[in-house]
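Trainee: Okay, got some structures for you below.
Nothing in this text is a laboratory measurement; each read-out follows from the coordinates by a stated rule. Just so we're clear, the structure is a prediction, and the values are computed from it rather than from any experiment. Cβ atoms are built from the backbone, for glycine too; each structure is taken alone.
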Structure I
Amino acid sequence: MEKDYLPSEKYSSDEIESLQIPYGLQDSCVDSLCDYRACQKQSRWNFLPFFNNIGPCRQLYDRWIICQSNREFEIKERRRSNLKLLEEEAGKNEGIIKQPKM
């Protein structure tokens, strides 16, 4: 997947490192992921089983997943439109080459 490295608007690079966000996930959705990780760190109930499914941070996790899904959809649409442009240009070039000369 392409990366869209937009700097975080809410967190500094030191805060992102302290939340242990991998470099591969530092894309346009990094703010949502940092919110989720900070919530996990601050919550007293994070040791419970199924904490990620029903805990107080679930809404932040869902927000991050939606952001990732939208980002991936936009990347795929960009690729699809670029492919269509390439196919159209290739078709035009073939038409120029195949035309008989008089």
Structure II
Amino acid sequence: MTTVALLASQQPVEALTLGAEWARAGDDITVVLLDGATAILRDGHAAAGALAGARDAGVTIWAHDAAAAERAVTHDTSVTLVDLDRVAALIAEDAAKVQWW
């Protein structure tokens, strides 16, 4: 099993879809929604299915708290809001591999 952090600034669907595939294969995946990618958390967003699919596959989903607040998105309780210090800790200490969109 590989631990992977997928950081998404602009392409959340791609990160969530890839993360779901890897999670189904047995990897430990965390997708972090940053910047504009947090817009997917809006109620009724066209790509909400990718969010649900990743969650159902076992992907841990985080969203940058300040980016979500800036875009006034509703907090989905299945998504953990985190600050950048927590993201930095994930990258530096926990994730064996990191990919950023």
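Trainee: If relative contact order in percent (Cα under 8 Å, 6 or more apart) is calculated from each of I, II, which structure is the one that comes out at 37? Mind dumping the intermediate values first?
Mentor: Working: I: 24; II: 37.
Computed on structure II.
Trainee: Rank structures I, II by mean count of other Cβ atoms within 10 Å over residues 14-21 and report only the one at the top, that is, the highest. Don't skip to the end; give the middle numbers.
Mentor: On the way: I: 14.2; II: 21.8.
Structure II comes out on top.
Trainee: Just checking, which of I, II has the largest value of distance in nm of label points 7 Å out along Cα→Cβ at positions 38 and 54?
Mentor: Values: I: 2.8; II: 1.5.
Comparing I, II, the top value of distance in nm of label points 7 Å out along Cα→Cβ at positions 38 and 54 belongs to I.
Trainee: Out of I, II, which one gives 1.4 for distance in nm of label points 7 Å out along Cα→Cβ at positions 22 and 62 as computed from the coordinates?
Mentor: On the way: I: 2.6; II: 1.4.
Structure of origin is II.
Trainee: Right, another one. A value of 46, 15, 8 was computed for semi-axes √(5λ) of the Cα gyration tensor in Å; which of I, II is the source structure? Spell out each step's value before the answer.
Mentor: On the way: I: 46, 15, 8; II: 20, 16, 10.
Value 46, 15, 8 for semi-axes √(5λ) of the Cα gyration tensor in Å corresponds to I out of I, II.
Trainee: For the read-out mean count of other Cβ atoms within 10 Å over residues 6-13, a value of 20.1 was computed from one structure; give its label from I, II.
Mentor: Values: I: 12.5; II: 20.1.
Derived from II, not from the others.
Trainee: If helix-only ellipticity at 222 nm (-39500 (n - 2.57) for each DSSP H run of 4 or more, over all residues; to 500) computes to -21000, which of I, II did it come from? Don't skip to the end; give the middle numbers.
Mentor: Details: I: -21000; II: -9500.
Corresponding structure: I.
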